[in-house]
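Some structures to go through are shown next.
The numbers here are math on the coordinates, done by the rules we state, and not lab data. What you see is a predicted model; the values in this text were computed from it and never measured. Cβ atoms are built from the backbone, for glycine too; each structure is taken alone.
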Structure 1
Amino acid sequence: MDAETDVERFASLIDHTVLGKSHTADDVDRAIDEAVRYGTNVCLPPSRLNRVPDVFEGEVVSVVSFPHGTTTPSVKTYEAREAVDAGATEIDVACNVSAFLSGDEEGFISDIRGVVDTAPTTKAIVETGLLNDDEKRRTAHLCVEAGVDYIKTCTGYAPGGATVEDVRLLSDAVGDDARIKASGGIRDAETAHRLLEAGASRIGASAGAEIVREVRRDAGLPPKE
């Protein structure tokens, strides 16, 4: 495999993200342009999906009940349906961690199932920074029971971020039953590579384009302008 193909494959694992509350339409358009140029996916709020061109070749990721995850199950399902109808191919849903921490495991599962039944691909955000290791394993198992495709570490709006230890723990917990998306505070290529080596199959980062540019430089490839 040549260097360009290697970097293209790496870029396809990156969800280039714009979810900050103060983002502008120009920020979204810039991120989409960068995603097209570097071959990443794009992750946007549902209200910004209409800015993604029909010819976009990567995955179009959107978020549901973001970042707290405490809306009702029917609202999550409706929001997921709206996002899919607007062009989302994948949904990252914030789990109801409050329900889990209150001992309502059935509520935690049913809260996700409507999104799973609606979205082509569902990633469940368990917010690892709020959980101990046993709770991380348990939420991962419950997410698998709900039928998700990925377990995602963090929203970026709670304490903590993606760590090698958490990715490895979640990967070991679910085995082949789900994949892992590492997200939260990932800003450089070295961190992204370490998380992928630990078992992540996808990286979510607002610095997605910068990370791919860094990987291209390290591989001795010219910039894509």
Structure 2
Amino acid sequence: MFQHRRDAAERLATRLSHLRGLHPLVLAIPRGGVPMGRVIADALQGELDVVLVRKIGAPGNPEYAIGAVSEDGSVHLEEEARHCREEWLADAIARQRELIEERRRRYTPVRSPIDPTGRILVVVDDGSATGATMAAALATLRQRHPARLIAALGVAPPDTVARLETLADEVVCIGVPGHFAAVGQFFTDFDQVSDDEVVALLAADDDATSATP
């Protein structure tokens, strides 16, 4: 379906072209969403930041999300999480919170997160299977009273898109296949994105801001 994340991002940017000139805040979900967020923010003449949400992977299957933890500390659990031991779940939540704190310190060391209040927000990820991570991001950001809240994804199954439509003002998803195993199956090139790449992509916005008179 996609050659790589840039391919998906360019298609999303085309679908979101009505936002060009409105200075949207593009909030990418690390790490895979950040290269896409960079492309979209540049195309729409917007700003780029990250929304830090970490999924809680199922025991024995860490890629399958049974919940997510947001940067504000809130926890969003799927129905499947009820089958997990309380001690295991508490440890998993604590680990993800620690990782979120470490990532914020590393990703934007010289500034605070960009305030989303009153902004047009575009929340970007390369794709979503269960929707848990994107749903947690949307729920958290909704509490910050954005002017408009948009979810943008490369690919997701129909039930996930339907779920996200209840949380966002608009959902833009390029691929909505009926048979869905994993996000990576829809990308020819789906290499892992490193933390160093994320830092460099975010620094481009920081450098531009500091250069503005």
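Descriptive notes on the structure:
- Origin of the value 3.1, where distance in nm of label points 7 Å out along Cα→Cβ at positions 63 and 143 was derived from one of 1, 2: 2
- Distance in nm of label points 7 Å out along Cα→Cβ at positions 39 and 175 from the coordinates reads 3.4; which among 1, 2: 1
- Relative contact order in percent (Cα under 8 Å, 6 or more apart) derived as 19 - corresponding label from 1, 2: 1
- Sorting 1, 2 by FRET efficiency 1/(1 + (r/R0)^6) of positions 71 and 127 (r between Cβ atoms, R0 = 25 Å, to 0.05) from high to low puts 1 first, with the largest value.
- Here semi-axes √(5λ) of the Cα gyration tensor in Å, for residues 79-158 alone was derived from just one of the structures 1, 2, and that gives 21, 13, 10; the source is 1.
- Highest-scoring label, criterion being FRET efficiency 1/(1 + (r/R0)^6) of positions 7 and 87 (r between Cβ atoms, R0 = 25 Å, to 0.05), among 1, 2: 1
- Entry that produces 1.04 once Cα Rg over 2.2 N^0.38 Å, for residues 55-94 alone is calculated, selected from 1, 2: 2
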